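Input: structures, listed below.
Nothing in this text is a laboratory measurement; each read-out follows from the coordinates by a stated rule. The structure displayed is predicted, hence computed values, not measured ones.
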Structure 1
Amino acid sequence: MITCQDLTIGYADKVVQQHLTFSLQAGELVAMLGPNGSGKSTLLRTLAALQPALDGTYTILSGSTAMQAPLSQQLALVLTERVSLDKTTVHDIVAMGRHPYTSFLGGLTKNDESIIEDSLREVNMSDYSHKMFNALSDGESQRVLIAKAIAQQTPVILLDEPTAHLDLPNRIRTLQLLRRLAHEQGKTILISTHELDLALAMSDRILLLSSNGMALDTAEALKKADAFTPAFGMDIFHPLP
């Protein structure tokens with residue numbers, strides 16, 4: 001679903017990561033870990049075409065077909081930045097996920113409305129449909145943005161710190177939801193996170209970024225290879241002296 005070949009990411013005056021070569025499959029939840037500045041958000045933004053790659057190539061395919069649908073029908077992106085929209089309800093936000101499929105007039109069908117309701121139910125926000133988005137807490141806002149990504153019904157979902165503003169029970173529920181979406185609906189879900197314990201326990205594979213480059217494997221395989229210590233510059237599993 002996602003293939004990167006010798007990809008270099010960063011900015012005009014700074015290379016953040018280079019020679020990234022990997023593939024992510026349908027039906028898996030991949031957690032991207034690494035220290036601050038290792039390129040987690042930059043990679044997500046590059047894959048979502050919010051900034052250009054500096055070199056190399058990447059492709060995002062819908063299923064097994066080589067026919068490319070519009071990017072908005074292939075990929076949904078959830079960022080951590082606080083979105084401020086006046087006079088906009090929770091329903092309005094989630095409905096934006098249906099815009100790639102609506103007519104040029106932007107009208108919602110009964111099927112669209114059903115998908116919106118189901119998406120809000122998935123994140124336990126059904127009772128908030130008519131509340132104003134700006135009145136929500138940070139955690140509630142994050143859950144609504146995840147519902148918007150679900151409503152977009154893309155084969156690929158990218159999320160930047162999706163649990164950043166949530167309490168522990170909702171962090172667990174969110175990762176459980178993302179894992180279920182990947183496994184039951186065959187989606188490719190890539191998240192950046194600092195939730196080390198939850199990522200190791202609930203992700204199918206770990207994409208580890210650091211100044212040493214990248215590694216992609218199961219949590220157990222990366223632990224066995226002692227990949228985390230050089231990546232983070234310390235033994236993160238035994239931090240006490």
Structure 2
Amino acid sequence: MVIEYRAYTMKPGNLGRFYQSQVDRGFDGVMAPIMRECLIGYFATTSGPNEQLVHLYSLDDLEDWRKRYADVYVVPELQPYFEQVRPLMLKQENKFLVPAPIDALSPLYGAGRDWRPGDAPLADLQRLPNLLVEEQTVSLVPGGLPKYWAAYEENALAATTPLETNRIGCFFTLIGPLHQVSHFWYFDDMADRQRRHNAVAMDPRWQEFLDRTQPLIASQESKLMTPAPVPAMSPLFTVFETA
């Protein structure tokens with residue numbers, strides 16, 4: 001399976017307009033095979049790039065992606081939607097990810113698992129209105145991936161037990177920036193995130209992992225995000241509403 005990662009950076013003040021455009025367009029018809037069958041969720045940044053919307057899709061493979069998108073951009077009834085949303089954006093980016101080769105790092109994906117809309121959501125946004133999703137991107141020097149995985153399995157897995165129940169998945173790029181690892185977690189709120197990360201940082205095995213991987217890391221960054229406020233755009237954390 002593959003994950004398509006898209007990031008749309010909006011012109012200032014346009015994120016709300018983009019959400020409304022999704023509602024106006026609807027989630028059925030030609031968009032149903034994408035939105036209702038493989039969408040993981042839309043997430044808006046609260047730190048990092050301003051007004052950036054990250055959306056993730058789970059697909060069988062690249063051919064599955066090609067088939068689902070083959071006709072979308074030429075469907076006549078979708079042209080007004082495209083004409084409406086494209087002026088709202090500064091840029092669009094995408095890349096394709098595959099699960100990490102360590103089974104425990106991707107509890108929802110890989111090794112025969114593939115979370116899809118209709119499966120049980122991870123959390124209830126009505127109960128956890130301050131839920132956060134964290135994306136940590138680690139860019140490695142060429143050839144660094146095998147050593148990074150070895151260090152994670154031997155040192156970091158045990159140290160990151162406080163994050164175990166919060167993992168969405170860990171992936172690396174199949175198509176896109178090479179030697180790049182993406183970790184995704186979710187937290188009840190900022191205090192929950194801080195508490196769990198502090199517990200990891202205090203574990204000596206985590207320091208051993210950092211010592212081993214420091215020569216391998218070219219850059220590292222994190223951004224915090226909130227799930228889209230439209231239920232159909234956040235199936236990972238809400239039940240996908242049906243007509």
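One of 1, 2 was used to compute Cα Rg over 2.2 N^0.38 Å, for residues 74-217 alone, and the result was 1.25. Which label is that? This value belongs to structure 2.
For which of 1, 2 does helix-only ellipticity at 222 nm (-39500 (n - 2.57) for each DSSP H run of 4 or more, over all residues; to 500), calculated from the coordinates, equal -9500? This value belongs to structure 1. Of the structures labelled 1, 2, one was used to calculate Cα Rg over 2.2 N^0.38 Å, for residues 170-225 alone, giving 1.17. Name it. Source structure: 1.
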